[in-house]
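The structures considered in this document are given below.
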Structure 1
Amino acid sequence: MTAALSAKGINKRFGSLVVAGDISFELPVGERCALIGPNGAGKTTLINLLTGMIEPDGGEIRLGGEDVTRMPPQQRVRRGLVRTFQINSLFPRLNPLEAVTLAVCERRGESRDFLSRLATKREAIEEAHDILKSLRIAHVCYRETRELAYGQQRLLEIALALATKPKVLLLDEPAAGVPKEDSGELFTVIDGLSRELTIFFIEHDMDVVFRFASRILVLVGGRLLLEGTPAEIAADERVREVYLGKAGHG
């Protein structure tokens, strides 16, 4: 079966600094894969390479079998490769239903005169509400975005990404800033999304990673140290030394 997303021999350097060194991996359809590594390992740089924010010096990126290596970010989005950002960039005065409906209309090419014609966008509104419901935040759909709890804002960021109908969703630290006691609930919601959706996420909380990832990639110094199941990663002595600490993961 064709991988949802694959990288083959991706290289990138800034001067003498290697930020991506011959990185290769495949993500099967529906996988929940975590990308971990110490600060400065190049995790966000890899996401930027995959999404077209940075162009690689060499190698190949394929989305569902199609070569997207030189394709601009917006074209990748239209083909189903979508990311969220660590930085909260939501519309503070719109409510979630308005924001996600706008994103749905944008995908459909119906965003002109959006606010004045909102009442006529019944199909888009229903789709937006279904997205919010799938993320368990439909109950706050009429509240201004700036009034939402931080975890709800992170879920709204994901809702905006889902409005583009992605095939592969890249999450850069979705639980960043969310209280630790709420991050498990956040990932439970994310994990419950359609199994047709492939999810690739950066996360520092090892409890979350080992609980929700079906596979883990370990990046160190811009190079892929190893990949494997949570059990395989936890048992690897190199990971214990480089990232998890000598004690490893309990």
Structure 2
Amino acid sequence: MPGFSKGRTRIPDDSDIHLSERGGVRMLHLGNSMVQSAMRLAAPNDLELTYTRCMMGFMLFHPRPENILMIGLGGGSLAKFVYHRLPQTKTTVIEINPQIVGMARNWFFVPADDERLQVIIAEGGEYIASHPASADVLMIDGFDEGCQVSSLCSQDFYNHACEVLKGKGMLVVNLLSRDKGVHDYLTRIENSFAGHVITMAAETRGNLIAFAFKRSPGKLVWEDLRERAKKLETEFALPFSEFVKKLRRRNPSE
């Protein structure tokens, strides 16, 4: 297997997919210089990038999901973390680009399909529109040239995102705070989820994670967040207490 420490390697047959490696971290680039996914070779199943760790903040509210649906595979960091750390969870990943699936399995150690993990080649919006009430958590990480994929941030899409969730389901979306359309996306999510939306800034002027609830989690859940965070930190070695501090409620009356 070749190294990448002195530059990038282009994946054959797809000029928009590049790999690089530095300091023991392998990175995936899609279309531009932005790092879309990263894996530390010494700990391939851990979450290397801050925004991926923040996306797992949904566990403060839904710690034991039965079914997770992901749109966008990339290097498969989130899929691998769930696969190895949440053995009771079944994960379905929707990825439109078959080259990315091959790359994720060949270079980022994403497991083969089995009873707990399935990767499907499909368009995310079309898939969720035809699978109502099938997921406890829907995670969306879809970018094209550093912008949200247009088909994954429309009002219709977020409406279907709400419908694909079970009764107490959650939506988790990776956004960019510097994206000029981010306020429109958040407003659409609020429209689809009756205002039950909170956000978490993963980095200053960087990734902004939106969490939306099909139903309000209720006051008791909010009051118990800090205690729940401590327990999750012990079990999963992620900074859940910091996540609680970063959460911002977009609807104070909730």
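General observations
- Which entry (1, 2) yields the derived value 18.9 for Kirkwood radius over Cα pairs in Å: 1
- Test item: mean count of other Cβ atoms within 10 Å over residues 206-213 calculated as 18.9, pick one of 1, 2: 1
- Read-out relative contact order in percent (Cα under 8 Å, 6 or more apart), computed value 27, structure in 1, 2: 1
- When distance in nm of label points 7 Å out along Cα→Cβ at positions 22 and 126 is computed for each of 1, 2, the largest belongs to: 1
- With distance in nm of label points 7 Å out along Cα→Cβ at positions 166 and 190 computed over the structures 1, 2, the top value is the one for 2, the highest of the group.
- Origin of the derived value -0.38, -0.81 (log10 I(q)/I(0) by the Debye sum over Cα atoms at q = 0.15, 0.23 Å⁻¹, for residues 62-109 alone; candidates 1, 2): 2
Only the coordinates and a few stated rules stand behind these numbers; no lab work does. Just so we're clear, the structure is a prediction, and the values are computed from it rather than from any experiment. Cβ atoms are built from the backbone, for glycine too; each structure is taken alone.
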